Structure I
Amino acid sequence: MLSLAYLTACASPQTTTNDTADGIETKEININRSYTELNISTAIDVEYSNTASQLILTGSTKYIPYVKVTEQNRKLRIYLELPNDMQQHINAGNIQVVLPTSKALQTIQLSGACRLTGNEIKAEKLYLTASGACSVEMDFDIAHSLQANTSGTSSLNGQNLKADNLDLSASGASKVNTDFQITSRMSANVSGASNFNGAVKAESILMQVSGASHSNSTLSANSIHLNVSGASNDNSTISAPTVNFKLSGNSASTTSITAEQANLNLSGASDIQGSVKVQELQLQATSNSFANLKGKADHCNAMLSGAAQLSSRSAMLETQTFHCEASGNSKAYIRCNSKVTGTANGASTLYFYGNATNQIVTKSAGKVIHK
C-alpha cells in the first residue's frame, strides 16, 4: 500500500517547469489504476483520461506542496490541505490533475468547488455525489445502476447518460443538463430551486419537481409519473401510453402530452397550459387551479370544484364524449361532437360548443350554455 508520505513527499516528479515569477510546477505520480472510489475536494480540476498512464499534477509552486494524493483500500483521494492564511486565496482552476481511468470505479465523491471533466465513465454500477459548487462535465455509460446526487449549486453536464436504472437527486440550486437513455427505470427528484434540462428515454419515469425548481424536459416511456409542486415551473413534451401528471401549490406547466390515457390532477393555484392528443383524459381540478388545454381527447372525464377551470374560449379542448361533475364556482369550455353528460352544481358553468347532445343535469345555480 502506498502511504501518504510516499505519494505527497517521496514520489519524484518526472518533469518540473517554472515559467512565471510565481512558478508553475508539474509532477507525475504513479497510482494504482484499479481504484474503486475517487474522492476529490477543495478547488481542484480533474480530467479523467483514458490515455494517461500516470497522475499528472500541475499548479502554482506555492500550492503544489499542499496537494495530497493518497491511496488506501483502493480509495483514491485528491485534495488540498492549506494553512489557514492561504485558504481564502485559492480559486478553482489553480490546481489541475490529469487522472488515469479505472475500470473498477464504483464511487465518485466531489466537494468544495472542484471540477471533473474528461472521457466517458464506464462502469458496472456507480454512485456519484457532488456538493458545494462542484461541476461534473462528462458522459456516463453504466451497465446497471447509477445513483447521482447533486447539491449546493453543483452541476451535472453532459451529452449522454446511459444506465439500466437511474436514481437522480438535484437539490440546493443545483443544475442537471444532459440527455438520458435508461433501459429500465428512472427516478428523479428536483428540489430547492434546482434546474433540470434534458431528454429522457426509459421504460418508466418517476419525476418530482418541488420548491422553486425548474424542469425543461422531453420524456418518453411506457409509463410516466410527473409531480410538480410548490412554486416550481415545468416545460415538458411527454409521450407514453399512460401519463400521470400532478400539479399543486403555485406550480405551473407548459406541456404537450401524447398518450393513450392521461390522468391530470390539479390543486391549489396550479396552472397547466398546452396541448393534448389522447384517447382518454381523466381530469381532477380543485381550488383555484386552471387546466388551459387544447387539442383532442376522444373521451374526457372532468371533476371540477372550487374555482377550478378547464380550457378557455381561446384554447379549447375538443372531444367526442365529455362527462363533467362541476361544483363551486368552477367553469369548463369544451367542444364536443357526440354527447355531454354529468352535473353542474353550485355556481358552476359549462360552456360547450359543437353538435353534441346535452344530458347535463343542473342543480342550484349551475348553468349549461350551448354555443
Structure II
Amino acid sequence: VLFTICFMLVFLFHLYFLLLLFHVHEDLVNQEGPTCWACLKPCLLGKFVECSKYHMICKKCLKVEICNVMTSDKMIIQCAVAICTGEISLGALSSLESSLYVDMIKRNISEKQTKASLKTIQQLDHIVSCPRCHYSAELDEDLKTFTCANTGCQVVCCRYCKAPWLQEQSEDHAGCCLSYFSGSQCFNDISKLPVSWTTHEEPNSIVLGQGYKFVKIRMDSKEGISVCSYFSRTSSSLVVGVKRIQNAARWETYVLKRKHMVEEIGEEDLKEKFLFHGTATANIDKICREGFDVRKYGRHGTSLGHGIYFSTVASYSERFSEQSHSMFIARVLCGRSTQGCMTNTHPPYENNGRMYDSCVDNQTKPMMYVVYSNEQCYPAYMIQFV
C-alpha cells in the first residue's frame, strides 16, 4: 500500500510539472511582440518577419503580400507598409512558413522570371527564338531561315512567321520580311504599337477621320523597297506610291486574335502571311477605318465560300482594282487551312472538332485564301500602281 501511495505521488508530481511547462509555453506563444508597421496591431511573438528596411510585418499582413505575388506578374514580396520600398526575402519567410509553402512561392517566382527573360530576348532585333523549344540565337539580318541548335529539336523555320521551312515552298515566305518593320514587341505587349508607326504628326502623314492615319513611305527607304519588291514579284505594274495604314483600334483587335491563335495552335501553325486584296475606290476608306467586311461577298463570286478573299498573286488582285489602281497588302492569320467550297459561311471542322482557320483554292500551292472573320486580317499597306 505504501508503495502504491508513493507511486501515485510521483505520478501526480510529474503531471503537475508537465502542465506547468505547457502553460509557460502557451504564455510565451501568446505573448505580444512588436507592433506591425502595416496594420499597427501587436504581433504575436514569433509570428512576424522583418523587411529589408527593418519594418516588422505581422503574419496576417504578410499573407496579403504573398497572395499578390502568387496571383500577378510580381516577382518580389514587397513590404506591406505603403511608403516602404523594402522587400521580404524568402529566407526570412522560411522562418515563419513551412518549407513546402516557401517552395511553392519559389517555383511561382522562378517561372515568371523565366517567362520575363524569354520575352526580353524576343524583343531584341537580331535574336530569333525557336517556336517549339524557345531556344534563342542571334541571326544575321539577311538570313530568312532559322535552324534550332538545340539537340533533339533542330526545327528549321522561317525567322519571321515561324512556319516550317520547305525549300520547294520558299516562295511562300517572300512577304514575311515585311513583319520585320513592326517588330515583335507589339505582339508581346498589347499596349505597344509597331515600332515603324509614327506616333505624332509628321509631314508625310495624313489623318483621315478619327479612326486611322495614312503614312506615306519613301520609295527608297528600306520599308518602301521591301513593299515594292514584294508587289513586283507577281505583277508587271509600276508602283507609284506606298502608304502605311495606322489604325490602333483595328490593330489591337488583330493582336488579340493573333495571341489567342498562338495559344491554341502554336506559332508554327499560325501562318501569318502578307496577302493582296484589290477593291473599288468607294471601299478604301471603310476598310482602313473598320477593317475588311465579311459581308461584302458575292461581287466577284463565292467559289470558296462567303468570306474575305486574299491572293498570293498581285496581278490577280489587280483585276478588282481597275478603277482605283490601289491595292491592299494585308496581314492575314491563315492558321490551319483546308479546301474551300461555295456553300461555306465559316471554315469546316477538323477531325478533332476544332474549326479550321481559313480555306484555300489549292492545298498544295494556294493562290487564294479566305477567312471568315475580320479579326484575322489587318490592312497594313496601300499600294498605288499604274
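Comparing I, II, where is Rg/Rh (Cα atoms, Kirkwood Rh), for residues 221-316 alone highest? List each step's numbers first, then the result.
Numbers: I: 0.93; II: 0.97.
Across I, II, Rg/Rh (Cα atoms, Kirkwood Rh), for residues 221-316 alone peaks for II.
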Out of I, II, which structure matches 0 when helix-only ellipticity at 222 nm (-39500 (n - 2.57) for each DSSP H run of 4 or more, over all residues; to 500) is calculated? I
With Kirkwood radius over Cα pairs in Å, for residues 69-260 alone derived as 20.6, matching label from I, II: II
Output the label of whichever structure in I, II has the greatest value of distance in nm of label points 7 Å out along Cα→Cβ at positions 181 and 269. I
Given 1.33 as the derived value for Cα Rg over 2.2 N^0.38 Å, which of the supplied structures I, II does it correspond to? I
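Out of I, II, which has the highest value for relative contact order in percent (Cα under 8 Å, 6 or more apart)?
Values: I: 7; II: 11.
The structure with the largest value is II.
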Quick check for you: by distance in nm of label points 7 Å out along Cα→Cβ at positions 213 and 341, which of I, II is greatest? II
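Using the calculated result 1.00 for FRET efficiency 1/(1 + (r/R0)^6) of positions 61 and 77 (r between Cβ atoms, R0 = 25 Å, to 0.05), pick out the matching structure from I, II.
Details: I: 0.70; II: 1.00.
Here the read-out was taken from II.
Values quoted throughout were computed directly from the atomic coordinates according to the rules given, and no laboratory measurement underlies them. Since we're looking at a predicted model, the values are computed, not measured. Cβ atoms are built from the backbone, for glycine too; each structure is taken alone.
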